[in-house]
Structure P
Amino acid sequence: MKIALVSPYDFAHPGGVSSHISSLERYITRMGHEVKVIAPASREISDFGDRFIPIGRPYPIPSSESIIRVSISLRLGPTIKEVLARENFDIIHLHEPFMPMLCSAILRFSNTVNVGTFHANQGKPGYNWGRPISSWMISRRLHKLHGKIAVSRTAMNYASRYIPGPFEIIPNGIDIEQFSLDLPPIEQFCDGKKNILFLGRLEFRKGVNYLLKAYLQVKPEIHDTRLIIAGPGTRLRKRYERWVRLHRLENDVIFVGFVSEDDKPRYYKTADVFCAPATSRESFGIVLLEAMAMGKPVVATNIEGYASVVSHGEDGFLVPPQNASELARALVHVLSDEETRTKMAVKGRQKALDYNWESITQRIFNFYEKAIDEHSKN
């Protein structure tokens with residue numbers, strides 16, 4: 001089978017959708033099928049060779065306390081038509097299928113079976129962006145989408161406000177091979193201190209400002225601790241670094257910037273607890289599962305997407321969002337109780353194994369076959 005995986009987002013910029021597509025491409029290829037990834041890209045994507053087809057130039061657009069990087073060109077049609085005619089895909093899998101411009105345009109010009117995965121929670125553009133034009137566009141192209149996947153019930157509930165069902169819920173996956181417990185930790189942080197890890201983009205909605213305030217309360221309770229903040233972002237990083245200097249925490253709060261896919265599991269391995277203090281708009285908790293796969297307890301905010309992953313009191317703690325005091329209390333509890341950390345680590349690892357990409361890929365491929373079969377009957 002020849003399959004296209006389409007992302008509306010800049011494939012050169014790290015993000016959940018890009019990571020999802022990269023893993024899905026790898027595992028479908030292992031099954032013996034031909035896969036091409038189509039996306040805009042701000043730089044050359046060398047890892048995929050001719051399996052990557054760049055279409056469109058991405059631009060950063062502010063959206064809901066975040067930045068999305070999508071192509072906004074109205075002139076993608078000729079290139080899309082040429083690519084679709086040349087490649088002759090058996091199925092096209094669009095991620096955020098109604099996101100302007102690339103995904104919605106490919107859906108318009110496609111003459112094969114099309115399925116879509118809906119990743120987003122509230123606040124992401126695509127359904128109500130540019131209304132009423134966006135509503136008209138969805139109504140015109142909805143019949144060309146032959147199957148709908150949502151990564152979580154949260155994502156399904158959001159998408160179903162604009163897109164009629166049915167939806168199949170197939171979650172994000174974890175590459176268990178990548179997150180091996182045998183990996184070494186980051187040596188420079190193995191000095192006896194207990195490490196709290198945040199890993200994600202430095203955006204307001206990720207809640208790092210609340211984590212910093214929480215750490216200010218943790219430090220007097222457990223002196224021998226360190227907060228490691230990993231992930232891309234410069235504008236907010238400068239603001240956070242000024243705050244750290246103001247409170248004289250330069251030796252205790254470490255900003256490491258962008259972390260490669262190879263080093264990411266090692267940072268999880270280095271942590272004693274992983275913290276995800278996002279304020280809202282998370283449709284899933286892939287970083288939580290990654291930490292669990294590395295045998296780490298989790299402290300996260302009790303938002304819908306995270307609550308679908310973490311079982312409070314079993315593999316982690318869920319605390320109210322935007323509440324530094326409750327966040328600090330949970331971190332102190334985990335860091336001061338080795339038995340709790342060990343029990344949560346074991347249960348978290350077991351849960352993560354249920355999300356391994358091999359089984360998730362098989363579920364998605366079965367969905368492809370079902371969509372193709374139903375389309376052939378019509």
Structure Q
Amino acid sequence: MMKLTFKTFAAATLAVFCIAGAPALKADGHAVKIGVILGFTGPIESLTPDMAASAELAMKEVSDSGALLGGKKLTPVRADSTCIDAAAATAAAERLVSADSVNAIFGADCSGVTTAIANNVAVPNGVVMISPSATSPALTSIEDKGYFFRTAPSDARQGEVLAKVLKSRGISNVAVTYTNNDYGKGLASSFSSAFEGKIEISAAHEDGKGDYSAEVAALAATGSEHLVVFGYLDQGGKGIIQASLDTGAFSNFILADGMIGESLIEAIGDGLNGTIGTLPGSESEGAQMFLAHAKANGVNGDGPFRGESYDAAALIALAMQASGSTDRAAIQSKIMDVANAPGEIILPGQLAKALNILADGGAVNYEGATNVEFTDVGEAFGSYKELEVKNGKFTTVKVH
């Protein structure tokens with residue numbers, strides 16, 4: 001957890017108000033506020049605008065239908081989680097819950113700030129929060145009283161999938177570096193437990209440094225030719241890869257979800273070709289429908305955690321309709337019902353249909369963009385794409 005100084009608090013507070021404060025929301029008896037808290041600044045800031053846009057696409061779809069509880073509209077209220085500063089994220093979430101009186105929270109994103117918001121704000125205040133991207137295995141067992149959900153699968157599974165991918169490619173010897181937080185530690189542990197080869201070294205790195213040559217030298221000293229990077233594409237993970245290429249220490253990289261994004265390719269260039277990795281996602285009918293639906297509405301849905309974001313926002317709206325209320329506790333009581341069978345299967349672009357079914361007393365089984373099916377603790381089991389960078393682009397090789 002990064003120490004909160006006056007400077008970081010002030011910066012985070014300013015960012016929150018810049019993102020969420022204009023224009024001011026008008027009083028509207030039909031407006032239902034949904035908090036949208038993501039790291040609009042920080043180590044994944046290149047990912048979050050499209051995640052937010054995907055969630056807000058679902059909200060707009062619901063609002064435009066006129067079918068939510070007699071014509072209620074969903075109004076997103078944005079706030080900055082920073083991804084890494086738990087104190088700033090908690091303060092931003094407190095503003096959403098207390099000052100803005102949001103009915104539910106979409107987010108947060110990174111595992112550490114998500115845990116802080118759940119423990120300190122959402123659960124104590126009885127506010128549902130659905131994260132599209134917090135993947136730490138530790139979140140499976142938090143004392144959430146049934147108020148925390150996530151449409152992204154746990155890294156307990158991602159570690160297993162990545163280990164399977166490496167075995168299939170004959171990679172049996174690796175060096176591992178991970179960002180020194182809940183996400184990095186959890187994923188490194190999961191991968192270590194599942195990997196059948198030899199891990200020469202598993203070492204943490206800190207985000208925010210200007211030079212990673214010392215870290216890379218220690219990793220390279222083991223003699224491994226493959227470097228597994230569990231970090232963030234706009235921060236330390238990128239720095240590790242760049243230093244590796246600059247010094248000639250490594251040219252073969254293996255990535256997980258926090259490192260997947262176009263900004264990494266733009267920053268690194270051709271040196272990333274041949275890199276492999278994993279990312280939650282599928283090539284299902286729902287996934288394809290989401291891409292088409294997003295494109296038709298001016299949203300770039302082809303990227304990390306965008307389908308999961310659309311699905312998280314959609315579930316909040318459907319739970320409202322199923323409960324017949326925008327009350328916070330009422331929303332919580334119906335999330336599992338609309339996410340799982342029985343009921344008519346609902347895919348992206350079909351939210352109006354789902355709302356009408358629920359209004360008529362029917363049941364829906366929301367599968368959405370990511371084949372949503374919650375476990376008994378409210379998290380997705382999920383599928384993963386095996387990716388490879390080919391000709392400067394992340395390309396899906398297969399789905400696990």
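With FRET efficiency 1/(1 + (r/R0)^6) of positions 73 and 209 (r between Cβ atoms, R0 = 35 Å, to 0.05) computed over the structures P, Q, the top value is the one for P, the highest of the group.
To test your reading of the models, identify which of P, Q gives 0.90 for FRET efficiency 1/(1 + (r/R0)^6) of positions 281 and 337 (r between Cβ atoms, R0 = 35 Å, to 0.05) when calculated. Computing FRET efficiency 1/(1 + (r/R0)^6) of positions 281 and 337 (r between Cβ atoms, R0 = 35 Å, to 0.05) on every structure in P, Q gives 0.90 only for Q. Source structure of the calculated read-out (distance in nm of label points 7 Å out along Cα→Cβ at positions 225 and 353, 3.1) within P, Q: P. Of structures P, Q, which gives 2, 14, 27, 27, 20, 9, 1 when P(r) over Cα pairs in 5 Å bins from 0, in percent, for residues 169-272 alone is computed from the coordinates? So the calculation was done on Q.
Out of P, Q, choose the structure whose coordinates give distance in nm of label points 7 Å out along Cα→Cβ at positions 185 and 289 equal to 2.6 when calculated. This value belongs to structure P.
Computed from the coordinates by the stated procedures, all read-outs in this text should not be read as laboratory data. The structure presented is a predicted model; accordingly, all values stated were derived computationally and were not measured. Cβ atoms are built from the backbone, for glycine too; each structure is taken alone.
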